[in-house]
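Multiple structures are listed underneath, in structure tokens.
Derivation of every value follows stated rules applied to the coordinates shown; laboratory data play no part. Remember, it's a predicted structure, so these values are computed and weren't measured experimentally.
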Structure P
Amino acid sequence: MGNAFDKLKEIQKSTSPKQKIVQVKESKRDNEKSYMLWLNKELLKDLKKRAIEEDSNMKEIIEKALIQYLK
């Protein structure tokens, strides 16, 4: 009677891959970097209101403001 190592040697290796190879999709955030900052409470409140009024979000408003400021 063989030991466990002999049994392992007898097992044939599978030729098919165990995992499906899939091309990596490009992320929406590949060109973005996370950054945290502290804002005045009233400024943040006004920013949230503006986002609601413009049917937008705070990120978009901040990005537009920074782009305009840095021109």
Structure Q
Amino acid sequence: MKVFSVIGVFAGIVIMGSLTAAHFTGQVNLAEMSWLWLTFFVGANLFQMGFTGFCPATRAIYAMGIKDKQSGCKL
């Protein structure tokens, strides 16, 4: 596993873990639809990107015409 992948997995765990901890300590109610679900989705996406290399954000950025030769994500 490359450093780029490990960073994605770690960031995903931290984001999802902090939202889960906030929910179970009563600071946030994730049972209601809120923008925090978007944050959770970003964390889950970072986590899976670390293992699969698939990154939907990279596809969207490439579709807008922005190119990067150094991208760590697979298209």
Structure R
Amino acid sequence: MMHVQQIKEGLEVVGSDDAHVGTVDSLSGQLLKLKKNDPGFGGSHHYLDIGLIAAVDDKIRLIVSSAEARERWSEESS
């Protein structure tokens, strides 16, 4: 069971395929805010619904693949 309190800045987010999706910046309501300085992010924060989280341990593991996570995220320019 996932507890929101386990989500911390700096945790890596990986898809169900164990491929890198991003790195946690913060939690914004029901959205996981990913750091904008990740390679390929173009200087924008990306957001994923916390409903996509399968587990939190040393990483945040999603219930979808990294490719599907990228299709589902929303973007906000800073």
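Summary table below
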item	result
Label whose coordinates, when helix-only ellipticity at 222 nm (-39500 (n - 2.57) for each DSSP H run of 4 or more, over all residues; to 500) is calculated, return -2000 (choices P, Q, R)	R
Test item: Rg/Rh (Cα atoms, Kirkwood Rh) calculated as 1.07, pick one of P, Q, R	Q
